[in-house]
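The next part holds the structures, each set out as structure tokens.
FYI, it's all coordinate maths here, none of it is from the lab. Computed from a prediction, not measured in an experiment: that's the story for all the values here. Cβ atoms are built from the backbone, for glycine too; each structure is taken alone.
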Structure P
Amino acid sequence: MKYVIIYVSNFEESLAFYCNQLGLSIRNNHGSYIELDTGSTILAMILKENVNEMTGLPKPSDISSQTFELGFVTEDVIGMVEKLRENGVKIIKEPIEKPWGQTVAYVADPDQHYIEICSRVE
């Protein structure tokens, strides 16, 4: 997979979350379409109100229908979750260790997309 595009309500809030909270940097900025550098996969965002203009698809509903999550790997899940909590990020599920040895937690971005904060799978 080359990229994932998420539809956002507010660029400033979303950029602050992904850049300031998760540490991503802007790869390309095309005004109403922004790409963030995550390594091998590009995370892009577009304002919900511009989806039809940019893609020809209908504007997404403001009603949330959670159908995906984004996963970010870190060496310190507990430390990352505490940093996010201190910065006012909504914690959905506290860190737990899965039976296969991976530590996993969930937070929400400004549009309430599920963000998995996890350790590497051993």
Structure Q
Amino acid sequence: MTIGLLFYLGLIVLMIVSAWKTYEKANQPGWACIIPIYSTIVWLRIIGKPWWWLLLLFFIPIVNIIIAIRMIHLLSKSFGKGTGFTFGLIFLPFIFYPILGLGDATYQGPAGLKQEESNYL
């Protein structure tokens, strides 16, 4: 039981450090990842989506799943990664978030803004 608890705590620390570094790579405060609602607002800023997506994410059932997947995909695109990396972030987050935060991935800018701009052209 003690070994399992230590493994679990180690995994939590790894995920927090990964999120912290990911936020810092995107020129946002790293500590924001540990503040529950504020971290989502900062994440929306990183991916280039408006704050009211927070309402869709927290208050509308079924839509929140789609919005969450879209946010993960836009995070992946914001760091220059593709759809395969998005699947990794969804299904193996304890491997892919450290790759994103602690690896050599660089922030390319908010992917959500780039997509909206291309829709209007």
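Here mean projected area of the Cα convex hull in nm² is compared for structures P, Q. The highest value is that of Q. Taking mean count of other Cβ atoms within 10 Å over residues 69-76 as the criterion, the largest value within structures P, Q is that of Q. Kindly point out which one of P, Q the value -4000 was derived from, the read-out being helix-only ellipticity at 222 nm (-39500 (n - 2.57) for each DSSP H run of 4 or more, over all residues; to 500). It traces back to P.
Can you say which of P, Q returns 29 when relative contact order in percent (Cα under 8 Å, 6 or more apart) is computed? Going through each structure in turn, the value belongs to Q.
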